[in-house]
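Structures for review follow.
Read the figures in this text as sums done on the coordinates, not as results from a lab. Keep in mind the model is a prediction, meaning the values are calculated, not measured. Cβ atoms are built from the backbone, for glycine too; each structure is taken alone.
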Structure I
Amino acid sequence: MSNTNKGPEIPTTGTRTKLVPSISQFLKDNSSLHLGGDEDFHAERRKHLEVFGIHSIPKDKQHPIGEVEFTAIRGPHGTIPVRVFYPKSGEEHRKKGEAGALVYFHGGGYTVGSVDEFENGLRFLAEESGVQVYGIDYRLAPEFKFPVQLDEYSHIIDWLQTSGGQERGVHPSRVSGGGDSAGGNMTAAISLRRRDEGKTPLHSQILLYPEARLPFDTPAAAENNSGYYLECNGIFSFADHYLPRGTPPSYKYISPGMQYKEYLKGQSCAGVYTSGFDPLRDVGVEYAHKSREAGNEIVWRHYDGMTHGWLQMTAWSDEAKDAVRDVAADLKKFTYS
């Protein structure tokens, strides 16, 4: 068992203290921005792009990046747009064919979002870690339901572990997966599915405030039900968008956090990051606890004064940048140590 597993015990629920001022101010300045709010999800798609889109962020708040490549590959359900962030800090690894790669599936309840809205945070993550980051514009629900998204995720992993990675200086054994919220859910799910299918595993997992299961019975779902960007009750609408009829919410690739710890054994190392003012807080903490109990190498970091979505808030919050630095440090250690 790794030293990571011998660290402080991971609880089953998280805590919160006081919302950090920079995040509180951002929420006040963008009071109409909600995820899972009362408005139609099409309006939420538009609003998120208006606030978080890289083209909407002032130039002096855009994080530098060595190079950005816009490409696409043919997937099992059609063309998959891919945006690659090549960090200057990882250029030597790339030249030697030893670079790490992170396949990133963004959050948004499977329904909202695009790489445009995550580019700024992903640039920062790439440069801080020295790892290439591959932002994926996967097919959104409800137009496309489970398992379309996981099919695309696995296809991208296969591509990067072979020809796609080879062309970009990626070492085939250094392909990791990551995501926030619904993207964290899909990362945990694809890790399990690839293990079950006998496919080459992910090198590591990065799970930012993941929706490990539906948060209907946790303290966080009550404490943070509304008013902190992600609206807890709206999560159920997103789940309805994602789940086809006949697939129960408890299914192993839908709710990894509901599975017995014995089933969670034998996975790659993972970083799990949770926030005090997030309705998903406790399902993320619970998943980290259960996964470590299963014997997996887990790094868990909790930000008790933060809310959901801080990867996208680095232009407005130094605390958000600090949190992403922590993620980057873990990713760098996972990849190159």
Structure II
Amino acid sequence: MPRLPAPLTLPPGHDAAGATGPDPAAARDRYRALRRRRRTETATAWAFVAPSVAVIVGLAILPVIWSLLLSFQADDLVTPSRWVGLDNYRALRQDPHFSQAVGNTLKYTAMYVPLSMLLGLGLALALNRKVRFVGLYRTLFFVPFVISATAQGVLFSFILDPQFGAANSVLHHLGISQQGFLTDPGQALLVLVAISLWSGTGFCMVVYLAALQDVPASLIEAARLDGAGRRHLLRHVVLPTLAPVNVFLLVWQLIESLQVFDLVYVTTKGGPLGSTTVVVYFVWQQAFQNFTAGYGAASAYVLAVALFVIAAGARALRRRDAGSPEGAAR
């Protein structure tokens, strides 16, 4: 007689249909274990992030709030401050020194930004080829960007010294009269622009080089097969693909030029006759030389508003380009 199979027994929590039913106690235990694990992970994450958060709050957020409140006060950093409302901002409108600083900053920006981008693009186009020692050339053009503005200022202060500098020595051998350079009110700002171009052009070159190497080779080859020359290739193929990079570099260089300070502080101290006083140097001068911290904070917030407008304009421009059919195609 064949042996009958042993009957199947269901474990607790199963119904007659064989489906596993909910176990309230086990579900609660799993939920509590999950919550404990999440709390542990959260605590561990905050333990790692807390030092950075403390630095950001202590060195960025709190000073911004404090300086905003300071801009509505009269404060000499010694005696107790007093609330003056918008008087600091009203005084800025009538201050000829602040107007001169704004004018110098705009002149510096108007010369430095387009020239740095044009020179950077030219160098990138020249070095985006299979040339012998091209890596060395790229490095040599980029090295000045790594040097700090303070070191640049010290270096060129010696080179451009009116009496003992190497620049006037070379000009003397060439039969050219001695130049004032950083001590001449008519030349000082132009010389600062030239020094900034010496260092800032390398950054634009590297960015443009990276963008040029991302231009599709098939697109260039198709344009050449259609008979496009080098000039037409640059105008109708290469430059349109560099539009996003142009926007990035424009905003970056604008922000850098509007915040120039180190080079001015090391070389000219805002002189001669205020010809190189820029907005950030004016802020430092008012706060730490004239001991009018509230007035300096107000001028700093005028600059901050200008930077915010530039950033907002760039963001709107990028959104418009991304929403257009051409931007979507790119």
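One of I, II was used to compute helix-only ellipticity at 222 nm (-39500 (n - 2.57) for each DSSP H run of 4 or more, over all residues; to 500), and the answer was -10500. Which one was it? Don't skip to the answer; put the middle values down first.
Values: I: -10500; II: -21000.
Traced to structure I.
Once distance in nm of label points 7 Å out along Cα→Cβ at positions 144 and 256 is calculated for every structure in I, II, which label goes with the largest value?
Looking at the calculated values, the largest one is I.
If FRET efficiency 1/(1 + (r/R0)^6) of positions 192 and 216 (r between Cβ atoms, R0 = 25 Å, to 0.05) comes out at 0.05 when worked out from the coordinates, which of I, II was used? Intermediate results must be reported in sequence, preceding the final value.
Numbers: I: 0.70; II: 0.05.
Computing FRET efficiency 1/(1 + (r/R0)^6) of positions 192 and 216 (r between Cβ atoms, R0 = 25 Å, to 0.05) on every structure in I, II gives 0.05 only for II.
Using mean count of other Cβ atoms within 10 Å over residues 32-39 for the comparison, can you identify which of I, II gives the largest number? Display every interim value, and only then the final one.
On the way: I: 17.0; II: 10.0.
Evaluating mean count of other Cβ atoms within 10 Å over residues 32-39 on every structure, the highest lands on I.
Match the computed value -0.74, -0.99 of log10 I(q)/I(0) by the Debye sum over Cα atoms at q = 0.23, 0.32 Å⁻¹, for residues 48-87 alone to one of the structures I, II, and report its label. Present the calculation step by step, with values, prior to reporting the outcome.
Working: I: -0.88, -1.00; II: -0.74, -0.99.
Attributed to the structure labelled II.
Comparing I, II, where is Cα Rg over 2.2 N^0.38 Å highest?
Top value of Cα Rg over 2.2 N^0.38 Å goes to structure II.
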